[in-house]
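Read through the structures below before going on.
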Structure I
Amino acid sequence: MFTHAQIWRGIDLLAAHAQTSPSGLARRAGLDATTFNPSKRVSADGSKPRWPSTESLTKALSAANLDFESFAALVLDRNGRSVLPRLEMQDRAGAACFSSGGLPRGENWQLKPFPGLMLSDAYSLTLGNQDLAPVYRSGDTLVVSPQSDIQPGDRVVLERNNGQISAWTFLGRNAQELRLAPLDGKPDERIVTLQDIRWMSRIMWVSQ
C-alpha cells in the first residue's frame, strides 16, 4: 500500500516520465491544470493530507501511456525502496533540464533507487563538473527539494536566468532580494535580486 507521500511523488515521477510538469500532465489528461499542484496535496489549512482521485490518476496514466503496474515501479523498485529522478550534470544544465520551478524536465533524467527519502518532489544531481566547487566536486550527489521550506542557514542550489547553477547558504530574503553566503564560510555576503533567479531548491542530503 502506498503512502500519501509516495503517491504524490509517483505523480511527479509520472510527469517526468512524460517529459512534462505535473501541471502539464494534468492538462494533457484533460484535467484542471492545478489538479496535481502542491497546494492540492494538503487541505487549505495544511492540517490534513489530500489524495488524488482514482479518476484523475487513471487519466494521468493514460495521458502518459503507462499502466498502473509500471506506475508502481516508478515509486518502488523490486526491493521496496524509493526511487528518485537523477540527472548527471556533465555540462551546465539550464532550462533544458529544469522547469521554471526547478523540477525535472526533458529526456536526460534517469530513475534510481534511493532508500528512505519520502519527499514527493525530490530529485538527485550527480555532479560531473566543478561548477559547485570547492565545497561540492565532480562525483558528489546532491538530493534537493524544490518545494521544501527554506530557512536561514539552509544550503540551496539555484539557477540564474543566464543558466548558471550555483550553491549557497541561504541567509534571508525580502520582497525583492535574496541574501546568500558562500558554502565555504567566508564572510562574503551576496545580494541577488529575485528577478535574476529562475529557481532555488533546498539541499536535503549530500553524498561525497
Structure II
Amino acid sequence: MLKAREQVSKATIRRIPLYYRAVQQLQQQGVSRIRSDKLSEIVHIPSATIRRDFSSFGELGKSGYGYEVTTLVDAFGKLLDVHSKEAIILVGVGGLGTALMQNNFRRNPDLNITMAFDTDPAKLGVVAGIPVYSFATLAAHLTPAMHTAILAVPSASQPAVIHALEAAGIDAILTFAPKPVACAPQTTIRYIDLTSELQSLLFTAHQKVGHGAIVR
C-alpha cells in the first residue's frame, strides 16, 4: 500500500474517497491527465487543498503538468485498499439500516453487508437478500474474518451495542449515533453526525451568497 510521507490529517483522509471516485470517472471518460484547478471544479475542493493533500503521498504529479489520472487511480486505490473484500455487518434494521441494505455499496462490490442484526423480532428474516438475525445471537453468526460493523441504532443503545461488538471481535465501527463512546484501544470508530454535516453544508452555502446577505 502507498505510504504517506508524514502523518495525514483526518480531513485529508476524509477527502481521499472523493478524489478516488472523481479520478475513476475521469479514467472511464478517457481523460489521461488533469490539473488541480480542473479537478477542483469536479470535487468542489480548493485546488490548493488538493495539491497539499496529494503532496502527503509523494510525488503524484509535476508542477505545471498536472497529474496522470492512471497514477492517481492506482495510488488512491491502494490507499483505500479497494481490492480487499470486506464483509460488513449491520446493526439496526430501521429506516436508515434498511436503506443501507438495499443499496449495499453498489459502487464498490468489494464492500458488502453480509448480515444484519436487530432486537425487534418483527424485523428478523431477510431484507434485500440479506439475512437479519436477533442481536442476542450475534456471536454465533460472526466468523473470524468479520471485523467491520455499521450501526444504525439510537444513541441510547449505542454503548451496549459497541461493547457487544467488541466482545465478538469487531474492531472497526461506523455509527450514525454521534455521541462518543468509550471503547477498547484497538477499536476504531467513525461517527457520522448527519445534523452537523448538514449545518456545515448550509453554512458554506450561505457564505457563498455574499457578505451581509440574508438567506431565507
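From which structure (I, II) was helix-only ellipticity at 222 nm (-39500 (n - 2.57) for each DSSP H run of 4 or more, over all residues; to 500) calculated, if the value obtained is -12000?
Answer by label: II.
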* Structure fact -> Value 12.2, calculated as mean projected area of the Cα convex hull in nm² from one of I, II, is from structure I
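Given that FRET efficiency 1/(1 + (r/R0)^6) of positions 86 and 190 (r between Cβ atoms, R0 = 25 Å, to 0.05), derived from a single structure, equals 0.95, which label among I, II identifies that structure? Could the numbers behind the result be given before it?
Values: I: 0.30; II: 0.95.
The read-out was computed on structure II.
Consider the structures I, II: one of them gives 1.46 for Cα Rg over 2.2 N^0.38 Å, for residues 22-125 alone as calculated from the coordinates. Say which. If you can, show how the numbers build up before the last one.
On the way: I: 1.15; II: 1.46.
Label of the originating structure: II.
If relative contact order in percent (Cα under 8 Å, 6 or more apart) is calculated from each of I, II, which structure is the one that comes out at 17?
Numbers: I: 17; II: 13.
The structure behind it is I.
Read the figures in this text as sums done on the coordinates, not as results from a lab. Given the structure is predicted, the values throughout are model-derived calculations rather than measurements. Cβ atoms are built from the backbone, for glycine too; each structure is taken alone.
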